[in-house]
Structure P
């Protein structure tokens, strides 16, 4: 279990990056107060929705007749968040919600949709739950709902509680507007994609028991969440334990530890260094080449200049000599991000077979 301070920091990163997250812990350990304090610290209006006292229509909408057609009217809490333009939706006591209510929550968590109302993108979603055996009339979390969330384990220590009683419980400082850009997200997705080329059996691994299915497990959706968490941690300069908590919470411990170990051992050159030094050493392993070219493409997209875009083709050409399939993947991405007015460099002539296989040349 991670120390309480790491879990609090991971929760703040998830809220900053707008990643759906659930905090698991025993009753009476301060989960609700910590989440509401985090919302207040970020200047976010908080709407608390308790699963045990809600009906499916509180999430799927209540059908009413309006202007001759059926309208699925959203509840007041959803209308208030929409009017604010953002906020924090706190789904408390989630394991006390029966399966029908959990099913109705699916579109809320993934698509921010409540009835016929679409919540603003700036609405963050945080849930809290007791383990089913500790909840009143508890239910296991359904696998589809669990796979939409990052799972964090909330723990307390005597020292942590004593310090909180004496001086107040700390709330991480964060800025909800300090989010990673598209290029950083693209680089993190390329990194995770390179890992899954090595371990394709981890792309989807649905657990075979309800209790395990109710926590984090690998799927294309949860790998995407893990990639967004990596991008957020790198952007915010979060410590490795915080990054680990978020990745493990998204895809589960077994798959998460493999990704983290693989990432630590990559030892890749910096994309800027590689673009400035045509003779820089390239890795030999295909998974490292995939990760490196993904980072190069992300750097080029962030830079946005014609010169950087043209120099990237030289790197792709070097890779094509030994790994044409890897080069073809990068070539497709580079072609899509061509700056206006950029001319095709001479190095592309060497890439004719690769470009044909990538569908970029006839």
Structure Q
């Protein structure tokens, strides 16, 4: 799958020893030049002996690719190959080791169910000499398609809601009036927004507008922020429960449709991801009991990574590229930004990197992003 590849990932695919009968058989059918099919004629050639067809060496590369990483579930074919090179001949008895390196990965913006993996392949003989190389592009299916799996997301939504409700269960009035991590908002403002947003997303599932208007949304947040702690907790509990109930009763026809989200027209099946995002991010924004991005659910961080990294290039400063080095994952390291630029290394855990990309935290040396 696309998510299993990351820049600079390396893999030894396998080795094959080329013997004369196989070399002659292949070339007789596909590349019948004298130095491939006739040992005596080959001795008189510039090679001084029988050599394998370059295409024969590529065929074995293809075989090893299928055997090691081109799964029927993930592989969607290839747009093509570049820079096929055969710098040295492959002779009778040579053993060629095939290696694979990921140069870069790019998720498709127009077709977010797939991504392109740019690859470098090399074949090296028993003397350590490179005898073939080729650059390729592979299309791979993403684990989460254009609409992230709503069933998986709904399970995570329930878990995220429980995190939030546990955190605010003993909320008192002074804490409700205290500052949240969002500038200008108290904990009360944020809880009022969380309740209104959950109700709004339930409205979408029922085919109604999320809010009457953005102005009405803002007025509701301000009016609700002054409620007592117990009233705020009750409002949040009721709104989260309503969303869960509406989502559980939604038909397959509803999930297969589209709806007018406040961010624009979206697949209805994407709404649970938006609910999960709202719950996880704003639970950390409350600033209560040390809950932070480090406590976000893995299902959320994996889905958010796919959604957010793909748009990071649009938010970087002009003429800036970054290399995201994920210290707690070996497969998610990625370069983002224009080709040809030396990237700024941004190194942290996946959750810390996401917090930065979502406008919450970040080290002083990291690039300043445009608003999320």
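Values quoted throughout were computed directly from the atomic coordinates according to the rules given, and no laboratory measurement underlies them. Since the model is a prediction, treat every value here as computed from it, not as a measurement. Cβ atoms are built from the backbone, for glycine too; each structure is taken alone.
Tell me which of P, Q gives 14 when you compute relative contact order in percent (Cα under 8 Å, 6 or more apart). Of the options listed, only Q reproduces it.
Structures P, Q were shown, and FRET efficiency 1/(1 + (r/R0)^6) of positions 224 and 328 (r between Cβ atoms, R0 = 35 Å, to 0.05) at 0.40 was computed from Q.
Computing mean count of other Cβ atoms within 10 Å over residues 48-55 gives 17.0 for which of P, Q? Of the structures listed, the value fits P.
For the structures shown (P, Q), distance in nm of label points 7 Å out along Cα→Cβ at positions 56 and 88 is largest in P. Out of P, Q, choose the structure whose coordinates give Rg/Rh (Cα atoms, Kirkwood Rh) equal to 1.03 when calculated. Structure P accounts for this read-out.
Comparison across structures P, Q (criterion: distance in nm of label points 7 Å out along Cα→Cβ at positions 216 and 248) gives the highest value for Q.
Matching task: -12500 is the computed value of helix-only ellipticity at 222 nm (-39500 (n - 2.57) for each DSSP H run of 4 or more, over all residues; to 500). Pick the structure from P, Q. Don't skip to the answer; put the middle values down first.
Values: P: -15500; Q: -12500.
This value belongs to structure Q.
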